[in-house]
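Structures follow.
Where a number appears in this text, it was derived from the coordinates with a stated rule and is not lab data. If you're wondering where the values come from, they're calculated on a predicted model, not measured in any experiment. Cβ atoms are built from the backbone, for glycine too; each structure is taken alone.
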Structure 1
Amino acid sequence: MKRQHVMASVFLILAATVLTALCWTSLAETIPIHWNAQGEADGFGPRWLVWLTGPGAMVLTLAIGAALPYLSPKGYDVSAFRSTAGYIMTLVVGMMGLMHVLLLTAIFNATFDVSRAVPAGICLVLALIGNSIGKVRRNFYIGIRTPWTLASERVWYSTHRVGAKLMAGSGVLGLLAVLLGAPGQLAIGLVVAGALVPVLYSLVLYKRLERAGQL
C-alpha cells in the first residue's frame with residue numbers, strides 16, 4: 001500500500017477510535033449488534049464488541065492489505081497494481097468505519113432504519129470500488145477470482161472490464177433505489193446480481209476461447 005493510502009486508513013481508524021471512546025460511557029452493558037431484514041434488533045452482546053467490530057476490524061483490514069505483497073506468490077503479485085490495491089483496501093477500511101457509525105447510530109436511535117442504511121452504505125462503497133476494479137491485475141486476493149480468470153490472463157482482464165461496469169452500475173442503482181424509498185433487500189439483490197454475472201461471463205468466455213484454441 002502506498003503511503004497516502006496507509007495514512008488515510010490510519011486517519012479513519014483514529015476517527016473511529018475517538019468516536020467509540022466518546023460514546024463508550026453512554027452505552028448500556030448489553031447492546032444490539034444484529035438487526036433483521038425489517039430493521040428490528042434480534043441479536044445482542046456486551047458493549048465491548050463495538051471496539052472489535054469497529055476499530056478492531058479496521059486495523060485488521062489495514063494489516064491484511066499491508067501484508068498482501070508479501071503473501072502473493074510469484075506471477076500473481078499484488079505489488080504490480082499497488083496503487084489500485086491500496087485504494088481498494090482503503091475503501092474497505094472506510095466501509096467498515098461507515099458500518100461502525102451506522103451501528104452506533106442504531107444503538108442510540110431506535111427509530112433508525114438499519115435495514116436500508118446498511119445496504120445504501122455498501123452500495124456506495126461498491127460503486128466507488130467498481131471504478132477501479134478494471135485496473136486489478138491477476139492475483140489471488142483482490143478482484144473476480146474464479147478458476148477461469150485465474151487460469152487465463154485474457155479471461156481475467158476481459159472479466160474485470162465487464163465486472164467494473166456492473167459493480168459500479170449495480171452500486172449506483174442500489175443506492176438510488178434506497179434513496180428513493182425501496183427496501184434494502186432490493187439494493188442487496190442488485191449487488192448480488194452484479195457480482196454473479198461476471199462469474200458466469202468468465203466461465204462462458206473461457207470455454208469459448210478453449211474451443212477456439214486461443215488459451
Structure 2
Amino acid sequence: MRIRVEYSVGSDLRFLSNLEMMNLMARALRRARIPFALSEGFNPHIRLSMGTVLPVGLWGKREYFDLELMQEISPDMFINNMNQVLPQAMRINKCIAITDDTPTLMKSINCACYSFILSSSPTQLQEWKDNLLKQEELLVKSRGKKKNVDKNLRQGILKIEMNNQGDFAIIDIWVTVGEPLNVRYDELRDLLVQTGINEQDILDIYRSGNYIMVNDRYYTPLEKVK
C-alpha cells in the first residue's frame with residue numbers, strides 16, 4: 001500500500017535541512033508505530049519519498065511525501081498517530097491512498113507558490129505588479145548551480161495575486177519548478193528588491209503550496225494522482 005501525505009512545517013522548523021527533515025519524519029513514523037515498508041539490502045531504509053525540497057529558511061503550509069506501507073492503515077489513524085508524536089510546529093493535514101503506478105512527487109510537481117509578507121498595502125503594490133507582468137525579461141543573478149549568471153525569470157512567473165491582511169500585504173507568486181526553468185524563492189526576493197520593493201518591508205517568506213499544473217489549471221498532488 002502507498003499513501004500520499006500533505007503536511008505543514010511551521011516557522012520554528014524553518015532552518016531544518018532536507019536530511020534533518022527526513023530524519024525527523026522517520027523518527028516520527030517509528031514512534032507512531034506506522035507499519036512502513038523497508039528497502040532491501042545491507043542498509044535498509046524507510047520507503048519514504050519526499051516531494052520538492054523545502055528550502056532552508058522557509059516554512060511551508062502544504063508540503064508532501066509518499067510512503068510505502070507493509071499493511072493497510074486508515075488515513076484517519078495515520079493522521080492521528082503521527083500528530084501525537086510530531087513537533088507542535090509540524091502537522092499532518094491530509095492523507096490519501098495511491099496506487100503503485102502513481103507518478104512520484106518529484107516527477108509530478110512542476111509549480112510552487114511562494115508568499116511574501118510585506119508591510120505595505122495591496123493598493124500600493126498594484127502598479128508594481130502591472131509593470132512587472134508587462135516586462136518581457138526579468139533578469140536576476142542565478143542562485144542555483146550556475147551562480148551569478150543572468151537568469152530570466154519572466155517565463156517562470158505564472159501568476160501573481162495580492163491580499164490584504166490588515167496593515168500587511170501578502171504577495172503570492174506562482175512559479176515553475178524543476179525543468180526547464182526552476183525559479184527559486186531567493187531569486188524572487190532579489191527580483192522584488194530590484195523592481196522597487198523595499199527589502200526592509202519583506203517581513204517573512206513561506207511556501208504556501210506545491211502544485212501540478214495542467215493546461216493552466218493548478219492541482220494539488222492529492223487532487224492529481226494520475
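For helix-only ellipticity at 222 nm (-39500 (n - 2.57) for each DSSP H run of 4 or more, over all residues; to 500), the calculated result is -7000, so let me know which of 1, 2 that is. It was calculated from structure 2.
Looking at distance in nm of label points 7 Å out along Cα→Cβ at positions 166 and 182 for structures 1, 2, the greatest value goes to 2. One of 1, 2 was used to calculate Rg and Dmax of the Cα atoms in Å, giving 19.2, 66; which? Source structure: 1. Comparing relative contact order in percent (Cα under 8 Å, 6 or more apart) across 1, 2, which structure shows the greatest value? Comparing 1, 2 by relative contact order in percent (Cα under 8 Å, 6 or more apart), the maximum is at 2. Work out the source of -0.58, -0.67, -1.01 here, i.e. which of 1, 2 gives that when log10 I(q)/I(0) by the Debye sum over Cα atoms at q = 0.17, 0.19, 0.27 Å⁻¹, for residues 46-101 alone is computed. The value was obtained from structure 1. Comparing distance in nm of label points 7 Å out along Cα→Cβ at positions 54 and 86 across 1, 2, which structure shows the greatest value? With respect to distance in nm of label points 7 Å out along Cα→Cβ at positions 54 and 86, the highest-scoring structure among 1, 2 is 1.
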